[in-house]
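Please find the structures below.
Nothing in this text is a laboratory measurement; each read-out follows from the coordinates by a stated rule. All values reported here derive from a predicted model rather than from experimental measurement. Cβ atoms are built from the backbone, for glycine too; each structure is taken alone.
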Structure 1
Amino acid sequence: MRAIRLSIVLLLGALTAVGGAALWWQQALQAPGPHAREIRLTVTRGESVRSVLVDIAAQGGLAHPTLVDLWVRHVVRPRVQVGRYAIAPGASAQQILQQLSDGRVLLESLTIIEGSRFRDFRRALEAHPGVEVTLRGLTDAEVMARLGRSDTHPEGRFFPDTYRFAYGTPDLELLQLAERRMRRELEAAWRERAEGLPLADPAELLTLASIVERESALASERPRVAGVYVQRLREGMRLQSDPTVIYGLGETWDGNIRTRDLRTDTPYNSYTRKGLPPTPIALPGLQALRASSRPDITGELFFVATGLPDGSHVFSRTYAEHRKAVQAMLARQRVGAGARTAVQGGGS
């Protein structure tokens, strides 16, 4: 009986010791970290938890790195998400492990400007340090095949916006996100379109929106620009849009559009061909999509830039009115050129 009592006492003592050690261990993991400043680190694909902890410890973020190492090897075994992290000052080891496991990362940012082209989108993805590049060297057709859209021309099919994402996100994933977003916005614009538009399907709406996007810098003018093109389509007139000509010239365009360019026939030259071009010519934004689905149709058939810094246009119903607007624009350009020449001459 005495031996049994002694065994019980020893067992209780051992359990108390173990419980005390466990309590101390838990308190050590929950205690504020020794770092007084924010710690920044990057976790790459395939990196182990232990190597990440070594990085944090090297920056002074762990009071008991050996203890934490034992904890993750034998107790919790957390998963670490890829990305850039900002560890708050004084964060405990347990809080750090939880943040890594939850994947609470700093978000990267990539902005695709409205009116840019698909090639611009691809270049931006390849140049961004936070994007995992997997598509370099592939043709546009091969990229579309990867997206499951091998039957679709890529131009205009990706929504221009600012995208936020975790470091190391593959370029294909971001393209998928932009492509899905454009499909949603295009479907919504098509559902809400005005009655009687001379557009056969959403693809033609997207093409028109891309032209409107390239032609108009002012959001307030886009419905009128769209209205001019819709009226021209209804009357069987050529669209005569310079941006379509430029797109058709491709890499041969040197920044200046000439009379011979307007006369050089390509599938995109809306001076030589009637109707819409075969595909969009740019990535239109939401305002251009909505303006093209609900244009302001007033009978206006022409517009020309005013030459003012705000990028505004003069709209006309008749060719005679349009000619006067063009002459006024050219006169303004001559005055501007003369003023610039005078300034340059005075400085020499």
Structure 2
Amino acid sequence: MKGLDAASARRVLVRAPNWLGDAIMCIPAIKALAQSLKPEDLRVLASGGLGEIFIRYPFVNHTLKFNKEDSGAVHHLLAKEGYDALWLFTNSFRSALDGKRTGCKIRVGYGGNMRDLLLTHPVPKMPHLHMVDYYLNLVSPFWGTVFSQHIDFPLLPREVEFAAKMADMEYGAIGIPLGAKYGPAKMWPHDNLKNLIALLARTQRRIVLFGTPAEAEQAADLEEAAKGAVMNLTGGTSIGEMAAVMKRCDWVVANDSGPLHLAGAVGVKTIAIFGPTDYNRTAPLSENVRIVSKDMKCAPCMKRQCPEGHHHCMKDISAEEIYDIIEGPEPV
């Protein structure tokens, strides 16, 4: 691998991953990059609404939001701003092509997928890494340094104020983010979730639902099933506001999803429900996260839908099992 002169990378661009969970797992690598280069300017390029993740970190000077449709034009315009180096934490050919459009003389990213000719410093992939280390591996080889895996998520004052307005959360609220962008196989079945909410509704606990507008119908059904016990915030929070409300919860119960990593980053006690995906690679590294998995022989299959059709890896995780963790004694 070619060496890299930090003095030639004073103004740095970072192309963040396109998914919430990956964007959060990428934070240690961006911090490591800032610590190693000490750049005059570090700018994170983030798709959709993910830019709000990075504005809270002092090692990020600027963020730039773009959409898939205008990514080529946005990267081309960046060529006029004189950036020296680009780190690509995405894997597609298109993102590498966008990277070349920036005119950066240093372009670092994983090779393969016909990207090598578009990168000045293609990095070979290492198998079986946790995703936090997968991203750190795009930084650490250049300086031979082992960087921290720690992820935090500092809350902005306006986010704290938003969460402070939430009533009835004083006694052990349970946060439940709905959905999983990867596909339905990662989602704990609706009936199991409904049973859990019915059990929790018998206590004085408040159940807080998070999600996008796409989960509104599911959230409405869960709200109807436990009238008076559910606070429905689907489609009603930003990423940071969701994090702030999660921080006020006693527990968060989540699929392998972006909000799971958000819960891990704010430090709330979290139950991570895993089925078809590999918790050894994608579970939050927080000590507050408890993994629940049936470790089926067919798992991790990494499929978006169960290829066998039975979905036992998720269906066999009962509501009672999750309830007992929440209401049981603290682990020693």
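Quick one: distance in nm of label points 7 Å out along Cα→Cβ at positions 70 and 310 came out at 7.3 when computed from one of 1, 2, so which one is it? Of the structures listed, the value fits 1. Assuming -9000 is helix-only ellipticity at 222 nm (-39500 (n - 2.57) for each DSSP H run of 4 or more, over all residues; to 500) as calculated from a single structure, say which of 1, 2 it is. Checking each candidate, the match is 2.
When mean projected area of the Cα convex hull in nm² is calculated for each of the structures 1, 2, the largest result comes from 1. Comparing FRET efficiency 1/(1 + (r/R0)^6) of positions 30 and 142 (r between Cβ atoms, R0 = 35 Å, to 0.05) across structures 1, 2, the highest figure comes from 2.
Ranked on mean count of other Cβ atoms within 10 Å over residues 46-53, which label among 1, 2 comes first with the largest value? The partial results should precede the final answer.
On the way: 1: 14.9; 2: 18.5.
Once mean count of other Cβ atoms within 10 Å over residues 46-53 is worked out for each structure, 2 has the highest.
Here distance in nm of label points 7 Å out along Cα→Cβ at positions 190 and 278 was derived from just one of the structures 1, 2, and that gives 2.1; the source is 1.
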